[in-house]
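Asks: Next up, some structures in structure tokens.
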Structure P
Amino acid sequence: MTFRHVAIIGLGLLGGSIGLAIRQHLPGSATSGYDRDPATRRRAAERGLADRICETAAEAVSEADLVIFCVPPGAMGEAAAEIAGVLPAEALVSDVGSSKRMIAKVLSEALPGHAVIPAHPVAGTENSGPDAGFASLFHNRWCIITPPEQTNLVLLSRLVEFWEALGANVEIMDAEHHDLVLAVTSHLPHLIAYTIVGTASDLEQVTRSEVIKYSAGGFRDFTRIAASDPTMWRDVFLSNKDAVLEMLQRFTEDLTALQRAIRVGDGQALFDHFTRTRAIRRSIIEEGQDDARPDFGRSDHQA
């Protein structure tokens, strides 16, 4: 059921990790890779992120039976158009983007007649580029697959088995529901982090050097999130704007309630809210989706 030849378009953190994970877990599958940046292609070849690093996207997909787009959401259409005339008819097309409705539409329009099953491995770090990937990135992380209506069930099963082979736990989900869930669990936290870090740097009463020098743990965690790839996150917010705006409105209402509790001195409301949210953190650790060790154990996962 494994794919014979996987083409990876985009060789940053996720694309590079997929290539390394295939080498480790699916040694019988060949891989080819392409990135539009020549420097990234050179570094990808040095790291061995794929068996063959190609000079064009068309070359990379010419023999593939699975093509995975690992480019920012705003680049999906252009990347798909590059392979439209040479993609093998039987090849399955997928991706790793974190907004699914728009990406499914773009890929289907750019590649009519080809099977498209979007996917989103909910895994990553704040690092990007060809040096960021590592083979264990997907271990015990969720990969959400959002098949459209009339999906070929055999191809869906093969894609599920592919991600499971790389160490992921797979969930099948409606694309619209996925976008709403990720808006609150991923997109909104990134938006908040970017805002807080920007606010701190803009304060006239506090110098930037003081912000950096005296950063406490909470602010450091926000800066880690805010260090994520700006191109990708710009595209994520624009491609999933409806769900993000809905969650942002909910967050604004909750923030206003906390603001009022602080203003009127309602300590019980603050305590009750903090107690409830603390339990969420414990549940995330119990589910194995993060680590309670210092620095969240991230130093042990770098490769």
Structure Q
Amino acid sequence: MLLGLAVLSACAAPDRPGRPRGIPPAALSLLRPDSVRTATIYPGVSYHYLWSPRGPWGVHVVEAGIRGRCDLAFEVLRPTVRWGGGQGRARVSEMVEDTGPTVLAAVNGDFFTPQGAPLGVEVVDGVVGSWTARPSFAWRAGADPWMGTAVSDGRAVLFGWPVDRRRGDGETEAIGGFPDLIDRGRRVGDLEVDGRPSFAAARHPRTAVGFDDADGTVWLVVVDGRQTPYSAGMTLPELASLFEALGVEEALNLDGGGSSALVLASGTMNRPSDVTGERPVVNALALVRKPSGCRF
């Protein structure tokens, strides 16, 4: 049942964005949903909710056509207050509220330590706050999203472009995840099934991001889990199959389990699996409207 969804109104960007194409037939064939509900949350951006008895699965999807869009951007959100040398946690909904009405959609981000430090890359406003050789999602204005394992030459972190580790670059946003699911259109290895079976081969709530290079669409996906008969969650191979059916060239798994959350301006759309509700997390990946990015 879809609750609490408000359709947002907004003016179209001057480049006249096209309509989202919706959930591809291959994904519908894979999920075989009993119900599909869709709402436009901004020109060129849609939210889809699908419930499938096959899993059972409750699947939440944000579809955003970002290529050529000067009014859309990605931002890495962090807790307003971090303690212990820049560490700390907050709920995704709290980070969205603190950021304000520019946020269109946000999902939980990287895995983190018990002390509240991200395990992987974190770059905010071009400043490198954390770097390790783990997969990440990176974005900057005028470029397609980049996904892969960044490297560092000591002076810069190299995504699809360099970011100076001391001075930054003023515009890159990057967030870590694990593992890569899809790389250049191909599934990445066994997706940790052999090495981490309880993590990869068991069904859990999942959060992930994918990019379709053919039409410039980013897909944010949250699958509810640990709540049978509503939703059991997905294995990583099942999650990769979903992104393959969405037609992406790149996909990255983010933190999941009780951390999985999808927040729109109208509230938290998924059903977090913790009995206490949304779990405080270390960061979030947000799609934001940014009309100031347009040049008239």
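Just so it is clear, none of the values below were taken in a lab; they were calculated from the coordinates. These numbers come from a predicted model, not from an experiment. Cβ atoms are built from the backbone, for glycine too; each structure is taken alone.
Asks: Can you spot which of P, Q the value 24.4 was calculated from, given it is mean count of other Cβ atoms within 10 Å over residues 67-74?
Replies: P
Asks: Let me ask something else. Compute relative contact order in percent (Cα under 8 Å, 6 or more apart) for each of P, Q and report the one that scores greatest.
Replies: Checked P, Q; max of relative contact order in percent (Cα under 8 Å, 6 or more apart) sits with Q.
Asks: Of the structures labelled P, Q, one was used to calculate semi-axes √(5λ) of the Cα gyration tensor in Å, for residues 27-138 alone, giving 30, 19, 14. Name it.
Replies: Values: P: 21, 17, 13; Q: 30, 19, 14.
The structure behind it is Q.
Asks: Now for a separate question. Supply the structure label, taken from P, Q, corresponding to helix-only ellipticity at 222 nm (-39500 (n - 2.57) for each DSSP H run of 4 or more, over all residues; to 500) with the calculated value -2500.
Replies: Computed on structure Q.
Asks: Separate question: Looking at structures P, Q, which one was distance in nm of label points 7 Å out along Cα→Cβ at positions 195 and 211 calculated from, given that it came out as 2.3?
Replies: Q
Asks: Thinking only about Cα Rg over 2.2 N^0.38 Å, which of P, Q has the largest value?
Replies: With respect to Cα Rg over 2.2 N^0.38 Å, the highest-scoring structure among P, Q is P.
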